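Following this line, the structures themselves.
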Structure P
Amino acid sequence: MNKENYNVIEANELTKRFGEITAVNRISLDVKKGEIFGFLGPNGAGKTTTIRMLTGLLIPDSGNICIDGIDVRKNPVQAKMKMGIIPELGNIYADLTAKQNIILAGKFYGVSKTELKRRADDLLDQFELYDRKDVPVRTFSKGMKQRINIASALVHNPEILFLDEPTSGLDVQSQRLIRNIIKRMNQKGTTVFLTTHNIEEANQLCERVGIINRGRIVVIDRPERLRRTFEESQSVEISWDKEIDTNWVKKSILTNRIERCGDKWKLYTDNPDGLVKYLVKFTQQQEWRIISLEICRASLEDVFVKLTKGK
């Protein structure tokens, strides 16, 4: 099937309640074969509940889910064989070694003994942990444990990888390594469903993102198209060679709002060209010197805040 018209994940009208709280409210989404799909939302928005339903860990109160054409409710084991699942809190065994954890995960999926050892060694090498393969995981850092967690989910070469906040709380080096592995898996054909609080991470990795808020899907689109939709979130970032009083900026009809960003000022505007000309002219009048000046288009973070604020 063509990647463009083949949905490997399909969810229709999913609803899940916990008592009087509706965690997920009639959401529908699809993910194409070979896509990296980002799922964003503030705390309590329904991200983890959604991913648990998609992976068969929770049964929805209503709605249906198909994984590669398999109904998750009717054939949960068959559907799960298609998946690699990395939950937010991890599921590794601290008293086992790194290699033992990966081999144990592979046994659950029926990988042959000979093939399993080869795959375990290969994954340990990819995750830069081969020299620690026989060391108990309890001695590992949080970042190293997360690498073993992801390696264990990949041991059966899943067609679909579900990751719930895979880089949360990790050091920069571990975050970068995990992102690179996600990219490599995707290049080999693995479909990735990624929930994250890290908006820049979603921007770097994802072809499309869905934003959920208070249990409902707010929007699903490509990051670039979302940014273009919110051109009023454009800004001009400027730094001068001295501290200044910004009251004159606040009075300008060209500026919607202003933020201090370290040693720079960020001025949001509907007319970046006009604002730049105004800033240059004003600076010349004051006989100041501009250190840096940049027009910044709306970021994915700007879009996220605008779509979820106050809703």
Structure Q
Amino acid sequence: MAKTSRAKKQRIDPSKVARAARSTKQKRSGSPVTVVRKATLGDWIGGARLRTLPLSISPVVLGSAIAYAEEGFERFHWVIALACLAVAVLLQIGVNFANDYSDGVRGADRHRVGPSRLTGSGAAKPRTVLIVALFFFALSAAAGVAIVVRTEHWWLLAVGAACLLAGWFYTGGKRPYGYYGLGELFVFVFFGLVATAGTTFVQSGTLPLLTWLGGVITGLFACAVLLTNNLRDLEQDRASGKRTLTALIGSLPSRIVYTAFVLAPFVILVFFALLFPNANYVFFALFLVIPSSLIVMTATTAKEFVLALTLTSLASLAFSVGLAAAIAF
């Protein structure tokens, strides 16, 4: 009988004992048992943050239109333009998943008031989210290498590497720059200037003034979207030690800066309108910008900020597509 008893003890699964102990402890303390739902396909699509993707499309559309104006229809490189779009969109998705992973493992998403994240909610394993992020980074890099091989501008490999590093260290690494109020600066540079100018250069081999002005426009819209996101998460970011620009300067100054960011492109638009008469139609994008500005200035709930973020992202796309059409046609 002693041998039988010892054998049974040896077959006890320690993990089951631990789960039973936790369950008993929760019942005694009266705390609810939390059941974590596994991530569905819809959750993974949500993790790509589709609302932000217009920010990666806008600079490619605008940069391509300027290259089209420089080169003409016969010499326009449609394949390279599509490759640039692939680089931008895949990189944006990779950054979004990398942000999900890094914020999740740091605990910055523990008390989110916005849409839940895969890592922070426990719906997906951190390692899985990391692998997905690296997969999209790799796809973006592959498209970028194809552009470099086609154009033979080999120094662009360094620019591509800088883009990947900027995407990862936004919230990744030991000292992520997004935690020190530098997120808007890097977003302006890489999702504005670099994306727009790079698109124009690989297609036309030139960097006219128009492409830099276009980069400023797309960069400002990207910064505005980031500000809206950080305004929504202001209290949670402060509690978790995430020192975004909004956390550093406060709510009201951030709302004012947001308004300046979304209105400044229309000041630049006046210059484009002097060169391209059809650019006047782009002022209709104010029908998206004015409501988003009013919402940001008065918002008190996460849903309001999400709506403003969506409107701002769409305004960026509408502005860029409209201006691209005015330049190209």
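Bear in mind these aren't lab numbers, they're just calculated from the coordinates by the rules spelled out. Everything numeric here is computed off the predicted structure, so don't read it as measured data. Cβ atoms are built from the backbone, for glycine too; each structure is taken alone.
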> Quick one: semi-axes √(5λ) of the Cα gyration tensor in Å, for residues 124-211 alone came out at 22, 15, 10 when computed from one of P, Q, so which one is it?
Replying inline: P
> Who wins on FRET efficiency 1/(1 + (r/R0)^6) of positions 220 and 268 (r between Cβ atoms, R0 = 25 Å, to 0.05) among P, Q, i.e. which is largest?
Replying inline: Q
> One of P, Q was used to calculate Cα extents along the principal axes in Å, giving 95, 48, 32; which?
Replying inline: Q
> To which of P, Q does the computed value 17.2 (mean count of other Cβ atoms within 10 Å over residues 236-243) belong?
Replying inline: Q
> Comparing mean count of other Cβ atoms within 10 Å over residues 156-163 across structures P, Q, which is largest?
Replying inline: P
> To which of P, Q does the computed value -24000 (helix-only ellipticity at 222 nm (-39500 (n - 2.57) for each DSSP H run of 4 or more, over all residues; to 500)) belong?
Replying inline: Q
>> Quick check: 4.1 is what I get for distance in nm of label points 7 Å out along Cα→Cβ at positions 116 and 148, calculated from one of P, Q. Which structure matches?
In response: Q
